[in-house]
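For reference, the structures are reproduced in the following blocks.
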Structure P
Amino acid sequence: MKKIFALPIFLGELSLGVLKSTGQWGVFSLSALANAVYLRTLWQKILYNIYFIGFKSLNIIVLVAFFTGMVLGLQGHYTLIKFSAEGMLGVAVALSLVRELGPVLTAIMLIGRAGSSISAEIGIMRISEQIDALETMNINPIRYLVTPKVIAGFICFPLLTAIFDCVGILGGYFASTLLSSRSGIFFSKVQSSLMVEDVTGGFIKSFVFAFIVMTISCYCGYYTHQNRDSAGAQGVSNSTTSAVVQSCVYVLIADYIITSFLM
């Protein structure tokens, strides 16, 4: 009899755990957004987080964007040449980057470089009781630690996405100049085919990804002490890993949902 009821009990506990975590993350995220009304007192921390999330990620964004554009140009050339349509290479590269790859790859790069660091930083503050000390001094830890990072994410993600798109298109153009003597029509095709709606859709994705990445990274670090299977340094390690994995998964899920509405 115990084996018969084991599976329903396990599924019930799993469902309750997911609902609890989702509700806790929702309240946490709303609290972080609500504290944005104290913008005047947080501007110094916001500027620092813009520097940390945005400026310090610029080099990896440019590098990945350039080679992504080159790979798209290389693969697109050998695909389109089979249909005698190599003149459309600029269209393929630009639309792929602006609509899809630019926002997604920018978010994934920022998850690895900034999101993991943010989760580990807040997790260490939790296990070393620094967050408890803030509460003792009547300082709202979410307002002090989380809100500046979320606001900085809303600023940095769209800007880095725009840089990724531009550098990626240049990488595609560079690849086309190496492969074809007709590379002069590359930018003319980009200009004629790229619409405002494509750029707007990419920026909408970047704002949504910023919210997902920043809130999940902060949430996993903030509630490190609730990990049942680990504590201390191992708890911070597990929280950071969870933040990276969850952020990547939810970014891809959100990307599909947004794309289905924008198509």
Structure Q
Amino acid sequence: MNRVQSRTCIITGAALGIGRGCAIRLAEEGANVALFDVLDAPGQALAAELSARGFPVRYWHVDVTSEASLKAAIDAVAAHFGSVDVLVNNAGVAGANRPTHEITEAEWDWVQAVNVKGVFFATKHAIPHMKRAGRGSIINLSSIYGLVGAADVPPYHASKGAVRLMSKTDAMIYAPDRIRVNSIHPGFIWTPMVETHLKSTGATDIDAAKAATGQLHPLGHMGDVDDIAWGVVYLASEESKFVTGSELVIDGGYTAH
């Protein structure tokens, strides 16, 4: 308990899946939690659920593809809670699951706008607050597909590779400010996005597709959101004070092949 006591943590894409799991665990560990999403109903419901448990949590409607939207919300978080200590860049989309030569420019640009520009915009406008505080932790959700390739979803894989190297670059730039930047690389985690991805492959028996995808991992099953959320808590806390520019791979052994 209290691993991130009184730290203000912003989570993008916080309403569902990994973001939701991160919000719950960070709140339980003592953080002030700012939920950013465009999915207002589940985002507000999560804020209400956590507030009812006595946690300092607030929801903001934020479109991560809009620099103005992110800046305004981050500044509002700092005004409301008094600081910005942790940024979890979690918002992401999978995009079209077709070969590269069949992807349209609009399909490509949408994935890069959410998955890459969203990380850039949020980082850009959180940094000044962290510099004033004299410390900070930025946690960027990449993927196993920021480390290895696969023959599907080209825009997604490109975006997650970008996030990996953005993390390392910013880790180097902001180390003198005691701002740490790390990436997390999940394997397949059972979330609404992964369920949608499996359906995009033509799977009609989702339980069978889930089991088959789980077998791609040496541990023999998919992960759950808590597997990632606890990694986020670690990187947000002082337990990781000597960790920056690193890749935290939480993938059931997928990339150990």
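Rule-based calculations on the coordinates, nothing more; no lab input. Nothing here was measured: the structure is a model prediction, and the numbers come from that model. Cβ atoms are built from the backbone, for glycine too; each structure is taken alone.
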> With mean projected area of the Cα convex hull in nm², for residues 88-143 alone computed per structure, which member of P, Q shows the largest figure?
Replying inline: P
> For relative contact order in percent (Cα under 8 Å, 6 or more apart), which of the structures P, Q scores highest?
Replying inline: P
> Computing distance in nm of label points 7 Å out along Cα→Cβ at positions 152 and 192 gives 2.0 for which of P, Q?
Replying inline: Q
>> Matching task: -26500 is the computed value of helix-only ellipticity at 222 nm (-39500 (n - 2.57) for each DSSP H run of 4 or more, over all residues; to 500). Pick the structure from P, Q.
In response: P
>> Suppose P(r) over Cα pairs in 10 Å bins from 0, in percent works out to 8, 32, 38, 19, 4, 0; of P, Q, which structure was it derived from?
In response: Q
> Can you tell which of P, Q yields 5.9 when distance in nm of label points 7 Å out along Cα→Cβ at positions 8 and 80 is derived from it?
Replying inline: P
